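K.L.:
Take a look at the structures listed below.
Quick note: the coordinates plus some simple rules give every number you see, no bench work behind them. Just so it is clear, the model here is predicted, and its values are computed rather than measured. Cβ atoms are built from the backbone, for glycine too; each structure is taken alone.
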Structure I
Amino acid sequence: MTVHLYLVRHGETPMNKAQRLQGFTDAPLTAKGLGQAARLGELLAPVAFTAAYSSDRRRAVATAKQILAQHPDAPALTQVAGLREYYFGGLEGTSNWGLMMGSLRRYGVATMAQVWTGAERFPRLIRNFQRMDPTGQAESLPALCERVHAAVAGIVAASVDGANVLIVAHGVVLSALVYQLAPQKLPATLLKNTSVTRIDAAGADWRVLGVNLTAKRSLLQLAGQQPTAANSRES
């Protein structure tokens, strides 16, 4: 049995625009974010979705509804709390610039250069969130990976063979799933708003076919199930 997963990061929010850490914060979409989601719905119109899921945050729900509005026979949307964004603890709402400056002051340029670059940048990034959180509540990498894998595995288990499944969630949480399956395919800047990542799940064999895709050509190739052409990521 193979299930085709179309993983989408939500559209732009006011906190994205202000470059602040969102996490569990329940932010809405901006007008631009709604437009991004509607455009993606048009691009994904050739995909006949069998099921649709999103996190229970407003930005993910609104993005999913915009996409499904382009599908006359769209399935009902199911909200899954396990798909929520990474929990930043006391860092929620912190500006990206403020976090970067605080990290540089605490650990120095050389150490932070290793966090933001190299093959292990994602786990180092998560560990830095934990260390910089003054409340000690920020989610650990093992907890994050376990949570997102369990949520998506549950969706796969509930799907029929050959299903096309829409999953709308968040940048860090979707990056955590890609990191577990194909870390070399994860972009340094993680995932763009309304980008698509395609994973095919066949039993224990989960294959990442495309990451961070936004171009019409690449999305049409995914709809035609041409993984070789769609395998390159877009930045």
Structure II
Amino acid sequence: MLEIQDLHVRVDGKEILKGLTLSVPTGEVHAVMGPNGSGKSTLSYTLAGREGYEIVSGKILFNGEDLAPLSSDARAARGVFLAMQYPVEIPGVTTINFLKTALNAQRRARNESELDALRVLKLVREKAKALNVPEEMLRRALNVGFSGGEKKRLEVLQMSLFEPKLAVLDETDSGLDIDALRMIAESVNAMRGPSRTMLVITHYQRLLTYIVPNRIHVLASGRIVKSGGPELALVLEEKGYEHLIGEPA
């Protein structure tokens, strides 16, 4: 279970999250929606342990362990995964080599034996085929020259390969056409299960048509101001965020 308690986070000296409290039970998919500047990306980066995101107070508990003192590498080893809104390009590093290095780094941190290049390639090919990721993409430099849809498919490929316990999807629908959106959503839905917790961060209702969450939370001015069932997304689509800001959660 993910349990966030009264979380205050500062970035470049400015407080962005201002007492955020959120609970996501194991096996559930929850969505966080909100206007620009509400703190959605700050929440995702804080969960992943990105440098520069200072936890002033509060706790982030995952399966009872406080993540705050842990580095991003240590969190990844615990099973925390972030699919970024804008995946990073790394010239000179092929996608397959990146996947092999990252996968084996996690296995070492868990005291598991590393996989050799052939076993990694076989595993990646199996996962890539299911996601419509051509082998040619695996030989290219990571995300360099990739379209928005290709980058997002690659993020989901990583999630499928690493099999995280907590998956945070930061605006995975950004820049996708309807066909790419459906394919990504189908892949994410295939990974839903009783031992995996997912937090889907998005601006718009359209993604939640395909990835139907158990609960939706509205984030505004650094706090959760409203929570509800999947139908809340339709209310937001019709009325926008303004009518909710200031209401209690």
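K.L.:
Given 1.08 as the derived value for Cα Rg over 2.2 N^0.38 Å, for residues 121-184 alone, which of the supplied structures I, II does it correspond to? Working shown, then result.
P.N.:
Values: I: 1.30; II: 1.08.
Going through each structure in turn, the value belongs to II.
K.L.:
Looking at structures I, II, which one was Rg and Dmax of the Cα atoms in Å calculated from, given that it came out as 17.2, 54?
P.N.:
Numbers: I: 17.2, 54; II: 17.9, 55.
Traced to structure I.
K.L.:
Of the structures labelled I, II, which one yields 1.1 when distance in nm of label points 7 Å out along Cα→Cβ at positions 89 and 145 is computed from its coordinates?
P.N.:
Structure of origin is II.
K.L.:
Using the calculated result 1.9 for distance in nm of label points 7 Å out along Cα→Cβ at positions 9 and 169, pick out the matching structure from I, II.
P.N.:
Numbers: I: 1.4; II: 1.9.
Comparing all candidates, it corresponds to II.
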